[in-house]
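Enquirer: Once you scroll down, you'll see the structures, which are given as C-alpha cells.
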Structure 1
Amino acid sequence: MVIFPDGFALPAVQYILMIIFAGGVVMYAAIRQQPAITSSRVLALAPWMVFGAALHVQYVLEALPAAIRPLAGTPAVYVIVAIAAIGTLVTLDMLLASTYVAQALSVVGVVAAIIAVMGVVFIEPASLRVSVSFIGIGASVILASGVWVGLTRIVPETQLTAPMGAFAVFGHTLDGVSTAIGVDLLGFGERTPLSALIIEFASGLPTEAAIGSGWLFILVKLLIVSFAVWIFTDIADTAPAQSNILLTIISAVGFGPGVHNLLLFSVAG
C-alpha cells in the first residue's frame, strides 16, 4: 500500500544538494552556538509553520516561480522552513540578548507568514471564502481546549508539557477539523492514504448520513496526540529542551497541514 501522500516527491538533484548544503551550514552553526531551547522560542516557530503551509498552497496551485517551486513541495517544504527558522534562531541568538530572541524570531516568522498568506489570497481573490478559515479555527480552539482540559484532569502530569503540549493538541485538532470540513462540507478528498482509509471506513458506518465521515479522523488524531503528550510527560520534567524539540516536530505535522487545508479551501473551489 502507498503510504506517502499524493504529490509526495523529492525535488531534482540540484535542489537536494542545495538543501543538504544549507542544512549542514545551519546545523554546524547551531552546534557551535547552542541556543537555548525554551518554550517561548519554540512557540515562536508557529508563524514559521504558517509560512510553510502558505508556501505549499502556492505550490499546489502552481503559483510559485518555476525556479523555487520544487522547494515548496512535499517533503521539501518542511525541510527548507526548518532550515530557515533554525538559521534565524541561531543568528538572532548571536546578535540579541537572550530575552529578546523569542520575540524577534516570532516577528520575523509573522512577517514571512503574512507575505506568504497574501500570496495565496491574491491568487484568486474573487473566490476567497474567509468563513472557512474562521469556522475551522473557531471549532478547533473550542475542541482542543476541551481535550486539553480533559487530558490534564485525567493525567495531571501532562501539564508539565505546557505550553507545547497544548499547542500540539491544538495543531492536530486543526488538522482533523480542517480535513473534516474539506471532506464533508466542501467535497475535497484526502491525499494521505492512511487518513483516507480512516475516512473511507467512517463513510461506511450508519453515522455517515447524520454527521459525515470526517469525525472518525478527528477522533483518531485526538487520541494519537493525547497519547504522544502523555508519553512526553517524563521527558518534559527531566529534559525540557528535548521535550520542546520533539513536541515542536509533533505540532508541526499537525498545525502545518491544518493551516494548509484552511488556506487551500479558502481559495480553491
Structure 2
Amino acid sequence: MSQVRLDVSDYVALVTMDNPPVNSQNMDFVEELTAVFDSFNDRDDVRVVVLTGAGKCFSAGADLKNRPDLSQPGARWARNRKVREISYAIADNAKPTIAAVNGPALGAGLGLVASCDIIVASEAAVFGLPEVDVGLMGGGKHAARILPHSLVRRMMLTGYRAPAAELYRRGIIEACLPHEELMPFAMDMARNIASKSPLATKLAKDSMRTIENMTLRDGYIYEQGNTALLSKSHDAAEAVAAFVEKRAPNFLGR
C-alpha cells in the first residue's frame, strides 16, 4: 500500500506523505519517497516540488513500532544507507522543493524539512529532535544546516520542540501561517517558481547546493560558471525578448 501520494499539475508536484496517524518513516516509506524524488530528475512536467504531510502531522520521524530486524550481519548498515539516501534524494534533486510543514516535524521528519530548499509552516507545526527521550540519537547534522548552534543542542539534549512561530521570529522559516492558509501559500509560491525558466531554477539550485561548503572564492567561481551556461541558453534569450516585447516568456528549459 502506497504511503506517498503524488499529484502533478501546472509543473508543480505535490508530494503528500500519508502513513497515518503521524507519517512515521518505515523502510517501505523511505524507499517510496526516495523513488518519487528520484523520478523528478527525469520529468519535464515537474519544475518545482511541494512536500507536506497528510493529517495533523508532517512526520514524527522513524517508525519505532515497526523497526526491522537488525540482528543479521549487514542489516544495520543497509538500513542506515537507505535512511541517508532519502535526504540526498531531496537535497540533490534538480527541482527546488518547498516544505509545507503542516504539523510536528520530529527527528527524521525534521531531517526531511532541512533537506528542502524553502520552508513554510502552519502555526500548528513544531520542530524537534526527541530521540533522547527514547534512547536514540540522530538528525543533529541535518538540523544544524538550518538551526543555530545552541538551539540544535537544546533540542538534542532536552527533547525541546520549537514552535513554528519561534523559528519564524528567528528568520529560519519563510512563513508561519494559520493552518488553513498554509497550502494555498505554498502552492502560490510553487507556481511562481514554476513560471520561471526551468533551466534557471535548476542551475540556481545546483549553485546553492554545491557552494554551501565552498570558500567564498571557489563558490563564486562556480556560480559564475553556471551563469555563463545560462547566458547561452534559449531561455535567457527568450527572457530578454519577452521583456523587450512586453509579453510573457515561453521557457523551454534549454
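Enquirer: Match the computed value 14, 42, 32, 10, 1 of P(r) over Cα pairs in 10 Å bins from 0, in percent, for residues 88-207 alone to one of the structures 1, 2, and report its label. If you can, show how the numbers build up before the last one.
Expert: Details: 1: 11, 24, 33, 24, 7, 1; 2: 14, 42, 32, 10, 1.
Label of the originating structure: 2.
Enquirer: So relative contact order in percent (Cα under 8 Å, 6 or more apart), computed for just one structure, reads 16; which one of 1, 2 is that? Present the calculation step by step, with values, prior to reporting the outcome.
Expert: Numbers: 1: 28; 2: 16.
That value comes from structure 2.
Enquirer: Sticking with this one: Using helix-only ellipticity at 222 nm (-39500 (n - 2.57) for each DSSP H run of 4 or more, over all residues; to 500) as the calculated read-out, with -24000 as its value, let me know the right label among 1, 2. Display every interim value, and only then the final one.
Expert: Details: 1: -24000; 2: -14500.
Structure of origin is 1.
Enquirer: Sticking with this one: Comparing 1, 2, where is FRET efficiency 1/(1 + (r/R0)^6) of positions 168 and 224 (r between Cβ atoms, R0 = 30 Å, to 0.05) highest? Show your work: numbers first, answer last.
Expert: On the way: 1: 1.00; 2: 0.35.
Answer by largest value of FRET efficiency 1/(1 + (r/R0)^6) of positions 168 and 224 (r between Cβ atoms, R0 = 30 Å, to 0.05): 1.
Enquirer: Then there's this: One of 1, 2 was used to compute mean count of other Cβ atoms within 10 Å over residues 24-31, and the result was 19.2. Which label is that? Present the calculation step by step, with values, prior to reporting the outcome.
Expert: On the way: 1: 13.6; 2: 19.2.
Going through each structure in turn, the value belongs to 2.
FYI, it's all coordinate maths here, none of it is from the lab. Quantities reported herein were computed from a predicted structural model and do not represent experimental measurements. Cβ atoms are built from the backbone, for glycine too; each structure is taken alone.
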